Every structure is written in structure tokens, then in C-alpha cells.
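Pasting the structures in now, so scroll down.
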Structure 1
Amino acid sequence: MEQYKVLKKDSLDEFIRRLSAHDKVVAPVSRGYNTFSFQEVTGAEAIALHYIPTILPPKKYFMPQREHIVSYAVSSNEWQPVLQYEKLVLFGVHTCDLAGIQCLNMVFSEKPKDINYIVRKNKLAIIGFECNRYCDEYASCKVVDNHLPNGGYDLFFTELEDSFIFHVNTMLGEQMVKKTGVFTEAGREHLKQLEAVRERKRTLFKDEVTVDHHTLKLLFDKGASSAVWGDLGKRCVACGNCTNVCPTCYCFDIRDEIQLDFNKGARVRQWDSCQNEEFASVSSGENFRKTRGERQRHRYMRKFKYPLEKFSRYFCTGCGRCTRTCMAKISLKETINALAKELM
């Protein structure tokens, strides 16, 4: 039987304070100019509860932008694996970002499993937060079915009229409820309010593009030779912003950084981008995706075609970050609509 707990709105600060007394808590915080990022908090006053998706998704805690993975000494041929992690609580994670974490979990749990990722993931507690309305005009969470909660959290809360209702999803979530001691049992009236919220969302959230969830894959099955990619190639500046802010992009590069004594060094893993010109280059000089249009096509296929064939789900979460951050004003929704107009 599902567990639901209730937290009064004026008790949210006490909940965060008690939680942060045991563990480091990170939550969305305003950075000005309608931008937000996950930062450490010790109380609710700093938290921006109603926020558009953060500049970087919470994947930065699962897969750091720069990660030291090996220390070595050339003279003695010593190699020492390095495992960097931090125990913390992620608070206020939107459903689109929960979906992104689920995608990364699938990728890094494939054999050979990425031990660094898995250990780090197991040190993180996740408290999700429901969007009762659209974040902004860039969001497209309905067409990829991420507008409603679908697991991937320990606790998940929804704002009601005068309180928050929390779904307790895991044993870790239950432990957080017990050790903070600020919750009461949810009653029938709270559950009715929750259902009313979900019913309003079913009316408010509509497919944000001209095709539905199931037609998306067919669009990209037929769209490899579309003229749309050439148009995107003319506009794209190959900055890599879209992949850096994407919750499900996981490409990385491995580099050795040797000290000035040419003996000791570190092997590091850092984010990379398929939008960089040299990304698909090989040592013989060939580049398998020479043009920006080809690289843009690859990015879209990695969201709407390839992962569906391998993992049976879209790797676009509908967060809108790629459109929000694009310097060339390339819009994901406009691209999909252009493909549909040409191909359907």
C-alpha cells in the first residue's frame, strides 16, 4: 500500500533544517535573471520552489563535469583508482530531471558497469517536486510523458492548498520522514486534493508539438535525409551548450594530466560534446560527422531514435534546456514541427 504524508507549508523550513543537520542538502536557488541552480541550503528561505529548470541538471552530482578517476606514477608503474563521491540530498527535483536520472542509471548500469557512477548514485537521496503548471514556453514534458511522476525518487511532494503531500517511495524516504519528525498522516481530503491537481494537469498539459508521443519515433525513422538538418547546420554555432545542459547527455573524454616531473599524474574524465567538430574525428584524419547539420541530426537521433531501440524510452525529458540556452535560437519544438511538416 502506498504511503502518503503531509507537511504543513509553514513547516517546510523546519524540515529542511532538520534534514540538513544530518546530511548536506542541495536545492534550486535563484541566481538572478530568471536562472536557477542547485546549491547547498540549510533552510527553506533560500529555496526557489517554483523555478524553471536549473542551468545545469542534477546530473552534475551523478556525473561530475570533471572527475579524477586514476592516480599514477610512471617510474614505479603504480596505478591507484580514485573514487570521488559525496553523500547528499537532492531536494525539489522536477519530473523531467527525475526522468533524466533514470536514463543515466540505465546507461551506466549496462555491462561493464560504471562503478564510479553507481557508487555515487547510491550516496544520493532524491526528493522530487511536482510542477502543477508549465515552467515556461520551452518545456515539452507532456509529449515525452514526463509531466507526471513516474518513480526515480525517495520522496516526492506536491503542493496542495495549504500543505504539501509527500509520496514515500523507498526505505530511504521513510527514514527521512522518521528522522525529521515533522510529518502527519495524509487523510482522505489530502488525497482528493492530490487527485484534483493531477486532473487539472491532464487538462493543462497537452502535446507541445504537432505529433504525439508514439509518432515521434516514426518521425525520426523517416527523417535521416530531411532538409531540416541542413537548415540547423547553417544556424548552429557548435558551442555545445545544448549537450552540456541536457539531463541525458553522457559523452565524456578521458585525459591524462602529468605533473612537471613527468612521473606522477592523474587520469580525469570530463564532459564532452558530440557538437564539437573534433568529437567524431579519428587518428587517420576522417571525421564521421563533418558538418554541423550532421552533428545536430545525431543529437536529435540520440534523444528520439537510438535510445528507444536500445532502452525502450525517449532520452529527451522535455525540460527545454537545450532551447533555453541555444545561442542560435534553435528550438527543439520548432525542429520537431518542421520535420512533421516535411515528412508526415
Structure 2
Amino acid sequence: MSISTFFGSVGARVPRLRLGRTAWITLGVLAVMIVPFFVIYVAEYQIADDPDLQPNPAFDVQGGSRAVTMAATLMDAEINDATWAPSRLWYHPLAYSSNMRNFQMGEQYAVSRFAGEMADLLGRDRGAGDTDPDLRRAKGALSFDPAIWSIVSSNGSVPQYEHGVEFLNSYNRRLAAGQARYDKIPANLSVFLDRINKDLQSQSAIIGLTVLEPGDYTQAQIQHMTDAERAMVSTNGGYFDSRASQVFYATKGRLYAYYVILSAIGVDFHDVLEQKHVADQWQDMIGTLRVAATYKKYWPANGTRGDSMVPNDLVWQGYLLGRADALLSVLTDTISK
């Protein structure tokens, strides 16, 4: 029997798939729905972590605060140049992007934290004067829940952040005109850095809860955990651990925003850094933050300890965060003396 005859006889015995008209219509409808879904996802998905981000020219004010300009630039870019994923509803493709949602929420948290420090510390006379009205409003607007969507557009998170950006810019214009305060003294910088340092430590603790497994804790340690902390502790799932992308990208967003803002703080407090002889240490800290903030993986893994096949990207991220945190601690101590 020839090869062609053999395969012909086999092919004759294999049942052929026959689709009726209804099945073809169903497949066509699914294709019409799914293909645009993925096209929109690919077109709008982005993790905007440019380490060389430049200030928005419309926000750059001669005589204003560089840090305020960069905070406004950062937030404006996420809500106007990108899609704000956290408040997208179920029918939008980016509602299913854990990476982008958590990255943007991490950024928003850090920017709102900075706005709060400006209102409560740096933008007041020796940290004890009246709160600047623009900074107070910026603090409130930028702290708005990032996932809120409203049929009344002015009540959603994006319009609130737009107001927050404008309040920051209004403060900066008044600062340049000599009508606002920016108390650039060593004591204020030291307190500010200490608070950022403590915030990074809290994020480091979250990474620890995600990386360590139940068997890594004693019963006494587990009993002293809060309910939220116990809920985070689980067996590591490698590439299929949903906690990995959530924690990795929330941390990345926070680190990137702090990198951008602290780089600008170094410009605002240049004289203080020179006075305290810590300019080199400052650049070392900024360099570490830059590496941590730009570390990116589309699908981060949370591999178990000693696994030679599946990496643990959170451990590497946690190391970089810890190094930046340690350098901040040294800077805080040195500047306060």
C-alpha cells in the first residue's frame, strides 16, 4: 500500500467536524466581541515608569517647587495621557489588568502622601503655621479613592485628581510670587524623609508577608498578626500566585512616584544637602530607587524558597526597596544632626 493510499484511507475514517449555521454565527459573534477587547487592552495597557520623566512645561514655574511640579506632572500623565485603570468598570479591558491597576494606585498613594506632607509640614512656617489653602485642597483631592466611578462625572476619582493637580499648580504659582511658604530647612527635610522611610518599611512588611509561607512563622507569630496580615499569608504559587502581581506592581508604583518626587526634592533642598555634606549619599539613594522603580516583569512570580525553576521577583524587589530604605535612614539621621 502506498503512503498516499494509507493516509487517504485513514483520513476517510476520521470524522469531519461539521458546524451548522447557528454555530458559525455564534463563533462570529464571539470573535467580534473578543478581538476588539484584546485590541483595546494592548493599545491602552502601559506601565509608565520613565526614569527620565520631564516636567510638564505647563506646570514648570520659575521660583516654584520642583517637587510639586513633578508630583503634578506625574499625576496628570496618569489621568490624561494614560487610561485610569482602577476606576474602569467590568466591561472595560483594563478592569482586568492587575498590573496597571495596582501600579497606578501605588503612584496615587505616594503622590497623595507627598501632598499631605506638603500641607502638614513642608508648606508651613516651621511646620506649625496655618495650612496653605491650596495644599489642603490638594491633599484632600489626591487622597480620593482611586477605584471610585460615578455616573456624575464630577464625583469620580479622575476629576478629583484633576482638581488636585490644579491645586498643586496654584500653590506653586503663589510660591513663585512670594505668596506661599516652603520651609526648606534641615529639620523639615529630616522629618519628611523619616516619614517616607517608615512608609517604605510598611510596604517591605507586605512583601515579607507575601514571600514567606505559613511554615516560616511560629504559632506565636501568627497569633500576634492582625486578621489582614493572616489573610495575606499563603503557600507561594509561583507564576500562578495572584498576590504576586498585586504586591509587585503596587510596590513598583509607589517606588516610582517616590523616585520622581525625591529626585525633585533633591533639587529643592540642594543647599541643605550641600550644607550637611550628604550630596553623594543622596545620589546613591536616588540611584537605588531608580533601579527599584524601573524593575519590570509582565508576569511576576512568587516562587518558593530554593526553587531552581521558578524565580521570586518579590525578593529581588524587596532587596532593592530595603537598600533604598536603609540609605534613607542614614540620610535622615545625618541631616537631623
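Out of 1, 2, choose the structure whose coordinates give mean count of other Cβ atoms within 10 Å over residues 200-207 equal to 17.2 when calculated. Don't jump to the answer; show the numbers that get you there.
Numbers: 1: 12.8; 2: 17.2.
Only structure 2 yields this read-out.
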1, 2: which one has mean count of other Cβ atoms within 10 Å over residues 72-79, as calculated, at 22.9? 2
Given 18.2 for mean count of other Cβ atoms within 10 Å over residues 192-199, calculated: source structure among 1, 2: 2
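Suppose P(r) over Cα pairs in 10 Å bins from 0, in percent works out to 5, 22, 30, 24, 13, 4, 1, 0; of 1, 2, which structure was it derived from?
On the way: 1: 5, 22, 30, 24, 13, 4, 1, 0; 2: 5, 21, 27, 21, 12, 5, 4, 3, 1, 0.
Answer for the origin of the read-out: 1.
Please state which of the structures 1, 2 yields -9500 when helix-only ellipticity at 222 nm (-39500 (n - 2.57) for each DSSP H run of 4 or more, over all residues; to 500) is computed from it. Show your work: numbers first, answer last.
Numbers: 1: -9500; 2: -20000.
The structure behind it is 1.
Since every read-out is calculated from the coordinates, none of them should be taken as a lab result. From a predicted model like this one, the values you see are computed outputs, not experimental measurements. Cβ atoms are built from the backbone, for glycine too; each structure is taken alone.
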